[in-house]
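The structures come next, written out as structure tokens.
Every number here is computed from the coordinates shown, using simple stated rules; none is lab data. Remember, it's a predicted structure, so these values are computed and weren't measured experimentally.
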Structure P
Amino acid sequence: MAYRHHDRIRFHHTDAAGVAYFATVLALCHVAYEEALAQFGIPLSLHFSAQGDEILPITSAQIDFRRPLYCGDPYWVDVQPQLTSPEGFTLHYQ
């Protein structure tokens, strides 16, 4: 079950050169992750607050940049979960 998140690079996503800062791209992926959880009916408050019983830590992240993203550029993030064990999963983003 994949999810696609659409948006546009905003001014506050960019650095002084007008390019989306690398750490911002990770944040945009996390926004897509949160939107995917909501889309699949998983309450965010259960995973991102003291109210929840489950914690979903991010233990690794990697991005391969192919070209710069500039203010106003449209983008999409595809989120594809993959079960890796009874206790773990991997999220693939494209």
Structure Q
Amino acid sequence: DMCGTVRGKRFPSEEADKVFTSGVQMPQSIYFFDVTGVNEDILGMGFSDGDPDAQAHPVSGSIVPVPWASMRQAQVLMTMVDHEGTPLML
């Protein structure tokens, strides 16, 4: 998020193709958490607008292994787009 806190979703490896081809739904409000993890409903976005989802897509070349995990895992940076495929500019 904007404060440097890692936020995301976990997916089993069997769903990797879907994540990399179709993306995944994430709440747009993920951009509005403060350093304590509170969403203050900035600009009327979050609770007051129903907290709509946007499509998140992997950032090319950002997938890396998670060396500290006890099982084989990887992580990838994602970017969010609106329903027309335009990057969210919140």
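If helix-only ellipticity at 222 nm (-39500 (n - 2.57) for each DSSP H run of 4 or more, over all residues; to 500) is computed to be -1500, which of P, Q is the source?
Answer by label: Q.
For relative contact order in percent (Cα under 8 Å, 6 or more apart), the calculated result is 41, so let me know which of P, Q that is.
Going through each structure in turn, the value belongs to P.
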